[in-house]
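Derivation of every value follows stated rules applied to the coordinates shown; laboratory data play no part. Because the structure is predicted, anything quoted here is derived from the model rather than measured. Cβ atoms are built from the backbone, for glycine too; each structure is taken alone.
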Structure 1
Amino acid sequence: MKKNEFVKAITEAVRGNDEFDVKFAVTQKETDAYLAAIKGAIINAMADGDEVAIPGLVKFVVVDVPARTARNPQTGEAIQVPAKKKVKVKVLGELKESVL
């Protein structure tokens, strides 16, 4: 699913969802802006080292990876790989059950 298809699906779901007391008259442009805001909030939280969980879907965690010695596969020479941070994503609850 591409981004524009995703935005359209969310927009249609919000417009026609019976769970809401009021039907939202939201446009695809507004939905795209909401997604950009969510993305920005996740990126800012991760940059601060916080973990972010979207209940029932995913959990994003920043993990420290220590420095290590690796080998160049062509020459066999030992090289130092510096310490770094990486993002781990864990699939949660409903998503995990529905896909797996």
Structure 2
Amino acid sequence: MTNAKYNGWTNYETWRVNLEIFDGFDPSEYYSSFDPSDAWGLGESLKGYAEEVIFECAEVPNGLARDYAQAFLDNVNWREIANHMINDYLREHLQEVNA
């Protein structure tokens, strides 16, 4: 994993996965047991979701391309994406309560 920040994110991989897979993703709509205090658990769920999208929905066969895709995903900071998502969720729901 590189230490180079990218657009304010841990690295390019984290930024790109967040942008292309999770932009606009509401964890409370996808996970019935969503707990905003559990960033680690949400991060693990997001990782599983991204792997499903990439490997199962796209039907990526075993081989070099799959290995590169997995290496890319291994560099993602899942907890950072989860924290970002939780913060967005809390900000949105606090606005609804205060409205």
- Task: Work out which structure the value 19 belongs to, where relative contact order in percent (Cα under 8 Å, 6 or more apart) was derived from one of 1, 2.
- Result: 1
- Assign the value -18500, calculated as helix-only ellipticity at 222 nm (-39500 (n - 2.57) for each DSSP H run of 4 or more, over all residues; to 500), to the correct structure from 1, 2. 2
- Task: Have a look at 1, 2 and say which one yields 3.1 for distance in nm of label points 7 Å out along Cα→Cβ at positions 5 and 29, as calculated.
- Result: 2
- Message: Computing Cα Rg over 2.2 N^0.38 Å for each of 1, 2, which one ends up highest?
- Response: 1
